[in-house]
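Readers should treat all values here as calculations from the given coordinates under stated rules, not as data from a laboratory. Model, not experiment: these values are computed from the prediction. Cβ atoms are built from the backbone, for glycine too; each structure is taken alone.
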Structure 1
Amino acid sequence: MGHTKNRRNNPKHGSKQFWPRKRAKKMVARVRSWVKSKDVGLQGFVGYKVGMTHVNVKDTRSNSMTKNESLIWPVTVVECPSIKVLSLKFYKKNSFNHLVLVSEIMNPKLDKELAKKIKLPKKQDYDSKIKELESKIGEFYDLRVKIYTQPKKTGIGKKKPEVLELGVGGNNVKDKLDYAKTLFDREIKVSDILKEGIKVDAHAVTIGKGFQGTVKRFGINLRNHKTEKKRRGNILGPESPGRVWWGVKMPGGMGIHLRTEYNKDILFVSSDPEKVNPKGGFLHYGLVKNDYLLIKGSLPGHVKRLITFTSPIRQTKGFGAGINVDYISKESKQ
């Protein structure tokens, strides 16, 4: 008998990093895990993708290969109107070590635009609810904050806010609660959370590309000139019983995938839109009207899509004060 291949020790070839290629359920990115940090504060912020431009920067880092040189970098502009707190959420761990929501405190002062997104809750006795939860604060494993955006302040043409959850840093749940209570009566600005020179993770839903074939969707090679179908992938020949293997590369929907880009650099944080608005506004977006960020490089998602920035889960050192933005291009993008 011939030698039989040991299939048990034969791993699959090719990356399954983005498999299965599922469409995102929502246009708002879902963040599954948060960094455990002792620094008390919100661990993320959100903004609307505006478009791209370029900047001239001066590298003043002492150990850099481009020390004292002037560099031209592409940047993505992200408009970040202030956000508000919807509720505080308290979690416990069950017997399977999974987080379970056990209690929630709603903000007594909510905007009327929020009714377009959710059913507004009935009024509750906020003071008594807080005292009740503070008395058993040791029972909870984690506390997170649910926030909502204010797209009415931008020029993207919508009023319905997005609702999502952000993590809170702190040594224990009591420190997190003491900090979170201070957020109920104010609007949170991006400059309160994110600073220039740090790194963040960007979570967003990519651009939709519609129904595509295998060449564009998976990057397979075109078949040779003697083949009847040049853009076909695997040949699904006769098999008994007939079936199609689950890993076969076939045409289908492409895009609208949730993606995370790690360790993106924040080059600039500003509240002066005149420094970045080009003549005629940004293509398909218009003019920036609120605080904004300049992020080095590109970001996933279409223009006007919400991008969630979080504390980097694969922490690396940022620029700090070593990069100075000398010039921001305001040339027309029309």
Structure 2
Amino acid sequence: MNKTLFYTISLAIILAGCQKPKDHVELSGKITNPNSDKITISNPDNGYKKEIAVNEDGSFSDTLKVEEGRYRFYDGNEVGVVFLKNGNSTSFTLDTKEFDETLKFKGDDADKSNVLIAYALLQEKHLSNDLFDKNPKAFQDAFNALEKDFQDLKSSYTSIDTLYFEIDNSNFKKMKVAYTKFYEDRQALRRELAKGTPSPTFENFENFKGGTSSLKDFRGKYVYIDVWATWCGPCKVEIPFLKELEQRFHGRNIEFISISVDDERRSGTMEKAHKAWKTMVAEKNLSGVQLFTGSGWKADFIQAYKIDGIPRFILIDPKGNIVDPDAPRPSSSRITELLEELGV
């Protein structure tokens, strides 16, 4: 070999080996049907936050200096998780119409991100919306199935050190404890406010359409009650499902009632809370019977049903008796099945 060529190649190899490691992450990808013109990368544990511009075709690319770990990315509507480490090149693609199902990572340490998506899909599969409506054995079986699939998932990613899953193992235990307590509390509520017993009542709640309404005004019909507030995120998620449910059962023997517990604790004054309620009902074109307690969470009806979290749904029969003090949400297929079973 020509000596000059030999030394040139040798020098290139030496220089390549001595190059300073990248002190940043190269993050890129493409989003189909983007919800925004940017994505936000953040980590609440270390305070990191950075916005990355998304081009008209959904593509994006940027460099980030980070502490190694898991980061949230927000596309303007949903949240995903990505593992980032300086020196890595990472990319992902997704279609926002099927966020978790299409989110795929490529590049360095891609498995550490892909396994989290796979785990999220397992949780969606086993911890369905109707989980808390199941009998005790079915509830326990759902968690047992999730735990088994979770263990199998971790075992299938042989390239990832088991230490990586310590946070997931810990969070799984905490989640199971929290879900079990919520389930047991719900079962206790159903025993205390038993099916077939007279429902607690409300009187003279302000009606958005004018005047006041009382529970007795709806005697002779099934009553499906949504207890909510304008500031409640999960309540807002249920709104389109509630509208669909109302449409499905339109003209049938049921009244859909929404009761706002907005009060001064969030708004500052009851007057501001009342204004927020009226504004949202009008702007969102909320249907059904829209009521305002006037005393927020302190209302006797709210206290009697032991409501300490919202949204909360209640189903009452035409005689004014309880069908379910913690009825399935509109987003659960179980509520439609239940109403059909009742012959509504």
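A few comments on the model shown:
- Mean count of other Cβ atoms within 10 Å over residues 161-168 - structure with the largest value, from 1, 2: 1
- Here the criterion is Rg/Rh (Cα atoms, Kirkwood Rh), and among 1, 2 the highest value is seen for 2.
- Origin of the value -12500, where helix-only ellipticity at 222 nm (-39500 (n - 2.57) for each DSSP H run of 4 or more, over all residues; to 500) was derived from one of 1, 2: 2
- Entry that produces 59 once percent of Cα pairs over 23 Å apart, for residues 121-232 alone is calculated, selected from 1, 2: 1
- Among 1, 2, structure where distance in nm of label points 7 Å out along Cα→Cβ at positions 169 and 193 as derived comes to 4.1: 2
- The greatest value of distance in nm of label points 7 Å out along Cα→Cβ at positions 73 and 281 among structures 1, 2 is that of 2.
- Relative contact order in percent (Cα under 8 Å, 6 or more apart) derived as 28 - corresponding label from 1, 2: 1
- For mean count of other Cβ atoms within 10 Å over residues 41-48 computed as 22.8, the structure of 1, 2 it came from: 1
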